[in-house]
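Below, each structure is written out as structure tokens.
Computed from the coordinates by the stated procedures, all read-outs in this text should not be read as laboratory data. Just so we're clear, the structure is a prediction, and the values are computed from it rather than from any experiment. Cβ atoms are built from the backbone, for glycine too; each structure is taken alone.
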Structure I
Amino acid sequence: MASVAIVPAAGKGERFGGPKLLADVVGQPLLNWTLKSLLEGGVARVVVVAAPGADFSSVELGSDPRVRFVVNDDPSRGMFSSIQVGLATVGGDPILFLPADMPFVSRTTVAALLAECRIRERLIVPVHQDKRGHPIAIPNALRRMVMLAPVTSTLKDALAPVATMRYELPVDDPGIHRDVDIPPDLQESQKAEGRS
């Protein structure tokens, strides 16, 4: 089974003050960098879960045949609802989860997570400077656990039963901690450092 990444992208971005996933980052929309990291890291298919009426037509990689957009009809339920919507549309092994507003993750981190998950067949979490980050990877065997969790859960809650079997993968990638909440988070110096 081919690998897949679920990318929740249905948030309002209220703290950013506008459509942050379309914000310009070194000449490309932010979301394009997130997709680029996943695809160049070896993910076979990416499912982007958007809010009703969202327009990502300016995102170049959105037209890539490996990328599919689906709609979360009620994103007010929270990010976990988008994760479940994405999982309901496609299967894969391993499965990665990466919030759409994390464009600084290195493709080498993505590749390492995929490889480690295939070897260990357990929950894999990247760690940089003793702090866990994203994306996380799970084998397809844990998909049902996530799908059956209450929609009010978090991904952490849903995977709590296997948390003791979590494998923490050391990576040299500060991008695993960097999401974008406000405009200053998009400094080019961070972009360059996070995508080395």
Structure II
Amino acid sequence: MNEEVIKDIIKEAEKKMEKSVEFVKKELMRIRAGEGNPGMLEGIKVEAYDTVLPLNQVASIVCPEPRLIVIKPWDKTILPNIKKAIMKSDLGITPVEDGNALKLPIPPLTDERRKELIKMVKKIVEEGKVSIRNIRRDAIEKIKELEHVSEDDIKRGEKEVQKKTDEYIEKLDELFEKKAKEIES
């Protein structure tokens, strides 16, 4: 029975670690790496119809070429609101209006900007690692707090939690390497 409880604690920790990695992935998608992608606009909210909606709920977003994002609102009357939302965001891209759509030309990155972006990526990944380590700590504490559990079971549980932690830290390192290459190319 105690082994089952330990397995449940480990499974719960693993689910939380997976969520941390997914969160980091989403955050990294929003960082511009020289090429346009719709994920860059994910956090942008637009005032429309007396409420605030995510951009992807009021317009289609496409990348017809690597250095261009085109936003076509389903209702052309909210085009100015979309433009305003993009200008207020931290994208650093000025949209060009062409009547029916907004075009976001993605400028090439300077060496200085690349270095800044890599620092941002490193910070996001590091925060993900801290989150995973906190999950590990909590899981190990839960295992140690269990009653009527042998020292061997506790040690096995700790080893398994550490193994999962190493696995997810490695995933974050891979995400960092991939994004850094993307930014540098």
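Starting from the value 0.05: which structure in I, II was FRET efficiency 1/(1 + (r/R0)^6) of positions 91 and 147 (r between Cβ atoms, R0 = 35 Å, to 0.05) calculated from?
On the way: I: 1.00; II: 0.05.
Derived from II, not from the others.
I, II: which one has mean count of other Cβ atoms within 10 Å over residues 75-82, as calculated, at 15.9?
Numbers: I: 18.6; II: 15.9.
Structure II accounts for this read-out.
Taking volume of the Cα convex hull per residue in Å³ for each of I, II, which is largest?
Numbers: I: 109; II: 139.
Structure II gives the largest value of volume of the Cα convex hull per residue in Å³ among I, II.
As an exercise: mean count of other Cβ atoms within 10 Å over residues 3-10, calculated from one structure in I, II, equals 15.0. Which structure is it? Don't skip to the answer; put the middle values down first.
Working: I: 26.9; II: 15.0.
It must be structure II, since only it matches.
If helix-only ellipticity at 222 nm (-39500 (n - 2.57) for each DSSP H run of 4 or more, over all residues; to 500) comes out at -20500 when worked out from the coordinates, which of I, II was used?
II
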